[in-house]
1. Of the structures labelled 1, 2, 3, one was used to calculate helix-only ellipticity at 222 nm (-39500 (n - 2.57) for each DSSP H run of 4 or more, over all residues; to 500), giving -8500. Name it.
2. Among 1, 2, 3, considering only distance in nm of label points 7 Å out along Cα→Cβ at positions 56 and 200, which has the greatest calculated value?
3. Can you say which of 1, 2, 3 returns 16.1 when mean count of other Cβ atoms within 10 Å over residues 104-111 is computed?
4. Who wins on mean count of other Cβ atoms within 10 Å over residues 232-239 among 1, 2, 3, i.e. which is largest?
5. Rg and Dmax of the Cα atoms in Å, for residues 32-183 alone computed as 16.5, 47: which structure among 1, 2, 3?
Structure 1
Amino acid sequence: MAIVKPFRGFRPVKELVDRIASRPYDVLNSDEAREEAKDNPHTFLHVVKPEIDLPEDIDHYDNAVYEKGKENLNKLIEKKIFFQEKSESYYIYAQSMWGKTQFGLVGCASVEDYLNNIIKKHELTRPVKEEDRKNHIRTTNFNAEPVFFAYPDNKGINEIVSRIIKADPVYNFKTPDGVGHTLWIIDSEEDIKEIERIFRKEIKYTYVADGHHRTAAAAHVGEERKRQNPQHTGDEEYNYFLAVHFPASQLTIIDYNRVVKDLNGLSEKDFIDKVAHHFDIITESAEILKPSIVHEFSMYLSKKWYLLKAKPGTYDDSDPIECLDVTVLSKYILEPLLDIKDLRNSDRIDFVGGIRGLEELVKRVDSGEIKVAFALYPVSMEQLMRIADTDNIMPPKTTWFEPKLRSGLVIHDLE
């Protein structure tokens, strides 16, 4: 069963929280972060993307980058812009977007749960990205950003959350993208004990929704600290890491699309003819066509959209991996026609989160940078959990969750 633990979080003073809260480190590049931070000395980007405060040509994995992040975080604490909670607490973090609100429980997840597969994963991590986040944690000694977890809906947790959110929150603000962010504290000993009990007794597994690299890095740093401490007891803070747990039914996965730089030597006509071997071409249009059901795809090539439907036999809905549209696309277009077999390492393919809209696919193809784009129907939480439960791994870049967690609302000290 799953472990969640309250903690004495560090969080920002209320009057600056909307200036501090930042997008996560991995959803914007350094140039975008530098631009976003240029008129805001308080943004948490100075902590999670500290290269923005160093020369532009610096190696982003240089030790000086992590030291700068530590320096920037320590300044926030020293100047009392961040303060530590007086007692161990949980938090409720609500996000409102597109007319719906999701309510996450902020607490610490267990390193042992990660190592013992109580925390279920659905993606592989890349060593260089994992090491980057390890170095950030090692140097700052904080989990500066939470990871995004899901858990099966639970009536008892829902009842506690419904009661707590009737009180005034400690933070309530909107970010420039229109997303509402609200935070409440749970510091009642009775509620804390009940939350811990429910997770230990009723919630068998939790699921990494977003943040596999941060999750792996946090767990492995905790494991390192254990090995390095001859007096290890299991109660140390490094045995836990910061996570926001959301009921699975409240989460939204949006499409994660693919763009390819060339047609692997094929003419456009030959390529379309070969695509038609395994896909029915339902519609052609100069206007954007968006997939509306599973096993439906849209393709943009030479200023024209094609709505494709996978033919029977190209997918197996009884298999957790073979039923995925990302698998179908790879198996019948990317691999045999475009010779893209390694999605993680090929420099001929790129991935575009659905939050950017299909207009982004048009923009990239029309610019000449990209030859063909594919839009996919999003996977479901049920598919994600089924894959994790069967210890399978999704193909790279399959899920895109919105809204993203804001960084800097509450952080976890490993000491």
Structure 2
Amino acid sequence: MKFVVATYGTEGDARPFAALCRGLMDAGHEARLLADGATLGSARALGVPTTALAGDIRDTLNPGHAIAGVIAKGGGFNTTARAMAKIANENADSWLRTIIEAGEGCDAILAAGLAGFIGFSAAEYLRVRSIGSGMIPITPTAAFPSPFLPPRRMPHLLNRASHRFVNAMLWKAFRRKTNAARAMFKLPPRETVWTEQPMVYGVSPNLLATPADWPPNVHLCGQWLARSSAWKPSSALKAFLAAGEAPIYVGFGSMTGLDNARLLDALVEAITGRRALFHPGWSGIDPKALPDNFLPIGDTPHDWLFPRTGAVIHHGGSGTSHSAARAGVPSIVLPFAGDQFFWAERLRQAGVAPAAINGRRPSAEAIARGLDFAAVPRVRNRARVLGEAMNAEKGVVDAVAAIEHIVAT
């Protein structure tokens, strides 16, 4: 079979889909990944065919743009949704045209992230199966509230309604431009959001149990990973790891527009006397400002690095949260926006992280308490047990089987 996978987001959003495409190819299928050009490096390293979608996610999230300010300052859901939708709305026509061209002769289109609605429309035009996908569970359920709302403020009875509300608000932000793009290809306008799509999630059932009220065409498969044997650690990193106890990892992925001075001051004070690795990511933090107990590092595979650390301080993105838990080490989470609060809460409920620390107003005292929590033997044991369970999952294999079943039925 031939598959087109379309997503749009940061590197952390694209990397799991590169692994999924590689899994589809290893199972004998054709697969092509469409995403922001700057996020396709992992796909190319895996030998996955790629096509760049119009746009520049990194530049859009640059602190000089208004959208970065909205996200970093923790704007409400409606404000953040409108800001993120702006990226997709500006490129809706181009994305639809590109996905349709790439999808000629395909058997199914997997659509995710900001490209979700456009991907579903492309599948409709091509008259092929469309499959929703992602790293964030958006299928309505009574088991937990929408990941885009504060997880500890929602009454349990409103959980299912919260999903419907968020999905409707997202569609409202995308609808006009999506329908305008559809009209270019003679597709009828849609009034309501897609609700019957089969869904395939790269989410661990050990970190988030599969809700009993989900329909049978929704699959929670486990994290999607592809190990690259070509990557080798630098001599500096190998020497640092060998020189003492397991260090603390600090990294905030693709987050931008942060209060770098305040964040760095809090981290440096809290980690005084400990060894740490620091990955600046897209934060703009200057590694030269770090004291000698920090080693700045570049992009390093989490599945290789995290098991060699004592704890992981991160922003709570789905991918990093899964990788830290899978590595069997505790987390200290400083969420900033979106679903990061949801994953911080999942890690807390699993007993492998303290309560989330305010990422926009971090304090050294809170981070230090988090590090003390991560050093408690029972916490480390819980992290080890969770990691063993997650390592037994076969996320890509199970996702490929689910996709094959969906297309065949």
Structure 3
Amino acid sequence: MHSGDYYRATSAGAGHAPLAGAHAAAVCIIGGGFAGLSTAIALAERGVTDIVLLEAESIGFGASGRNGGFVFGGFSLGERSIIDTVGADIGKKLYHMTLAAVEQIRSRIQRYGIECELREEGVYLANWFDDARILDAQQRFMADSLGVEWQRISATQLSDKLASERYFGALFEPDAFHFHPLKYAQGLARVLADKGVRVHEASRVTQIAADGKGWRIATAGGAVRAREVVVCCGGYIEKLYPRLGGAVLPIATYVMVTEPLGERLAGAMRTGAAVYDTRFAFDYYRPLADTRILWGGRISIRERSGFDVARLLYADMLKVYPQLAGTRVEYAWSGMMSYGRHKMPQLGRLPEGIWYGMGFGGHGVAPTTLAGDVLAAAIAGEGGDLARFSSWGLPSTGGPAGLLAAQLAYWYYELRDWMRQ
């Protein structure tokens, strides 16, 4: 098995020099994942290019460059819970903002010529349980409450696409797609550099301090004085800014990629669509262009070695596709996502003036893009969409006790899924 992850192995990236010396900018963005990159590109599209973007490691180092590559609507918090919190009108608006973000990603890929292995073949939500009411209720809710039509796929129809006895029908999202997330992140960074945005890797921020009417952002090699600062650090924020770091839980998830399967792929998957299932602790997987399968799942409070990830996910894959026994796992990795206690994105501005966009764990590709558009608009003085997220705020996650509670909750829901089947 190769060391490292498949995405990094198949996308070298252009490379961006570390910050060196003293600089000034209108906006300094901390974090080179999707949220930071999307904020920068949204500002640049508004004509603001006096921007410095600082990434502690390399572009897409965190969850943005290691995820499943699914691009579809919604948040980690379920749509019913969102509506229960903010009401039907705002809840519907928020969901449709994520659909607009999906289209924004598609548009940027095309507009900027970003090569990221785009596959526009939809996403299946496959029913793990022999209970048609699950899909009936979800399809009806999406149509009646959100105005979204998901296609119902019978068990027989699904068996033509997925050669597994594990599923009992599905719902299909035809406008969803999947891609190589690290190549997309690196493509955005290239576009930003072409537009004059100063992108710096290996530039870990060590201090954010008020400086007159703006901010001084320091790294080991230099400093930036900026009128506005935006923090988009996710599961790797650590102790950079305690008020923000204390509001997210760093949660690990696991991904593996098989060897190329060639003709064996059709013995399991006869579709180019991505797939996830109806359990709380669901699998998510998709076929790659070179006939590999990328498979992800599980949630934990700790990262694991590639060997352990491969062992766990290989067993999960065989529960769905026992005919793939003997398949070699060539890449396996884990990485940290960031969750707010309420499972909604955390977007806003602290009283002292720092903008932030975090907490996208588990369902982040479209919401991070949404966040960038919303934060850029707010920085430009258009804060209406940002206000829609104020109901959730920045509640403390409770540190180590919060992590333990999250792990216990995951085990509880995993047990409930097992008992239900």
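1. Numbers: 1: -8500; 2: -13500; 3: -10500.
For helix-only ellipticity at 222 nm (-39500 (n - 2.57) for each DSSP H run of 4 or more, over all residues; to 500), the value -8500 is produced by structure 1.
2. Numbers: 1: 5.4; 2: 3.3; 3: 1.6.
Once distance in nm of label points 7 Å out along Cα→Cβ at positions 56 and 200 is worked out for each structure, 1 has the highest.
3. Values: 1: 25.0; 2: 21.0; 3: 16.1.
That value comes from structure 3.
4. Working: 1: 14.4; 2: 11.9; 3: 21.5.
If we compare mean count of other Cβ atoms within 10 Å over residues 232-239 over 1, 2, 3, the biggest value is for 3.
5. Numbers: 1: 17.9, 52; 2: 16.5, 47; 3: 18.0, 56.
It must be structure 2, since only it matches.
Throughout, read-outs are computed from the coordinates displayed, never taken from laboratory work. Note that this is a predicted model, so its numbers are computed, not measured. Cβ atoms are built from the backbone, for glycine too; each structure is taken alone.
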